[in-house]
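Okay, got some structures for you below.
Read-outs: derived from the displayed coordinates by stated rules, not from any lab. All figures in this text were calculated on a predicted structure; none of them were measured in a lab. Cβ atoms are built from the backbone, for glycine too; each structure is taken alone.
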Structure 1
Amino acid sequence: MAVSPEKYQRGRITWRKDHSSDLWSVRVAPEKRIEFEPGQYVTLGLEDAGTGKPIERAYSVCSAPHEDELEFFFELVRHGQLTPKLYELKPGAEIFLRHRAKGAFTLDAKGGRRNHFMVTTVTGVAPAVSMVRSLRRQKPDLRLFLIQAGSRSRELGYREELERAAAESGGWLTYVPSVSRPWEDAGWKGERGRAEDVLRKHLDVAGFSPENSIAYLCGHPQMIENGKGILLRRGFDRARIHVEVYWMPPKEKPAA
């Protein structure tokens with residue numbers, strides 16, 4: 001790949017797991033270690049065969065900082081510029097990475113709150129996976145309530161890992177997976193409802209209030225907009241609501 005070594009380094013895919021027909025995870029071994037905080041993202045890319053220019057996008061890291069390789073969770077955007085190309089890559093393939101991790105969607109240690117309430121949709125769970133993996137190595141003096149929502153259970157990547165982490169946490173982690181289209185998922189026996197509806201249901205029941213909690217929303221832009229509205233009406237200060245929007249919806253054209 002004819003990319004600038006000042007901006008990028010090479011990485012090799014060492015492992016791949018397909019969660020469904022359009023959701024998959026990979027692990028990447030970079031040439032040089034990239035330091036990051038749980039919740040941050042790294043920019044990945046490939047060279048465009050037609051133009052020779054890099055096509056790149058930022059992806060949240062699933063792995064914890066102590067892990068040697070970087071793990072990412074992707075959703076196939078069939079008409080996208082990059083994910084169809086990433087989808088074709090198998091272990092052994094090379095990609096390039098920016099040298100530094102970025103992002104502020106990390107656990108707010110300075111917020112003065114012990115309770116952390118996080119709502120995610122589909123691949124938006126990636127930062128939470130990184131946080132949980134990191135926290136499991138510690139004895140955290142906090143409570144993390146994590147909601148992961150999808151239309152169907154096959155969209156709930158990392159569910160088994162998170163269920164196991166919650167069961168072994170001793171109480172610091174609560175994990176609630178939810179499906180919004182249970183009529184298309186006959187075997188689903190868990191929580192039902194859209195992310196923002198499940199948020200509304202569990203927030204007070206779990207004892208998370210504006211006075212003792214910090215909220216986090218990650219994933220679909222509409223969920224984030226709706227969830228933010230619910231939290232603000234509940235009394236949360238904007239400074240205690242952290243968001244990570246995974247893509248921006250196209251702007252509507254003004255009427256003629």
Structure 2
Amino acid sequence: MMRSKPFLGGLVLVLMGLTSLSIVHIKSQQRLGEPGVKTRPIAGSRRLEVLMPETVPGYTSAVLTNVEAGLEWQLPKDSSFRSLLYIGEDKRTIQMTTVLMGTDRTSIHSPYICLVGQGWAIDDEHSAVEPIHMEHPLAYDLPVNKLLATIQRADQEGTNQTYRGVYVYWYVDGSHFTPNSKLWMGWLMPRDLLLHGLLERWAYISVFEPCRVGEEEATYEHVKKFIASAVPEFQLVPKGGG
């Protein structure tokens with residue numbers, strides 16, 4: 001029995017060494033995959049410019065510089081992002097943000113961190129995965145996570161009011177789209193890295209519109225129409241024709 005302890009200890013050290021060598025080998029052979037959203041280089045920067053549409057039928061947009069300043073400070077230096085506020089002809093506003101990872105998948109944070117950090121309480125009971133029908137670049141259903149959230153804020157008279165928010169998000173790389181973070185983090189990305197030495201470059205796309213209590217379903221329908229119009233302008237997957 002006493003002899004087995006040194007043997008087991010040595011075996012653990014050997015396995016740890018082999019694991020370390022495997023990781024070093026994988027990293028040395030690693031290639032970064034193509035993003036699933038339109039981008040272009042930024043001169044003198046490791047970041048890319050994410051080419052979300054500046055205009056969508058019925059909407060103009062403005063860059064949310066305060067959001068982007070926070071992302072620049074928080075994210076790894078080779079992460080890329082764009083956050084736009086779309087202003088409709090009816091004065092309704094929708095925020096759409098894309099965060100594109102580089103070599104570090106921690107670029108992509110859970111909405112439970114982002115929304116809760118801004119004071120919103122997520123209503124898990126009414127959150128679900130739902131399909132949004134798309135017609136371009138071909139007819140397909142885009143599965144998304146739909147979250148409903150609540151916040152209390154003071155109005156102009158200083159009275160606390162309850163507001164709701166519809167938050168929709170999903171993930172896309174150069175070949176796949178999914179609402180399931182465990183699928184791409186736990187299976188798709190490790191699989192492609194091990195089999196092909198390819199580190200898929202995943203993006204996290206989110207769309208958010210606040211509303212009054214009781215307007216949640218109508219707001220979600222509004223968000224769905226916006227997504228069907230805006231997303232084909234910059235998301236590259238699926239490709240037209242297949």
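Once relative contact order in percent (Cα under 8 Å, 6 or more apart) is calculated for all of 1, 2, which comes out largest?
Greatest value across 1, 2: structure 2.
A value of 14.6 was derived for mean count of other Cβ atoms within 10 Å over residues 30-37; which structure in 1, 2 was it taken from?
Label of the originating structure: 1.
Hey, helix-only ellipticity at 222 nm (-39500 (n - 2.57) for each DSSP H run of 4 or more, over all residues; to 500) derived from one of 1, 2 reads -5500; which structure?
Of the options listed, only 1 reproduces it.
To test your reading of the models, identify which of 1, 2 gives 0.97 for Rg/Rh (Cα atoms, Kirkwood Rh) when calculated.
1
Looking at structures 1, 2, which one was FRET efficiency 1/(1 + (r/R0)^6) of positions 134 and 222 (r between Cβ atoms, R0 = 25 Å, to 0.05) calculated from, given that it came out as 0.30?
Structure 1 accounts for this read-out.
When FRET efficiency 1/(1 + (r/R0)^6) of positions 46 and 198 (r between Cβ atoms, R0 = 25 Å, to 0.05) is calculated, the result is 0.85; to which of the structures 1, 2 does this value belong?
2
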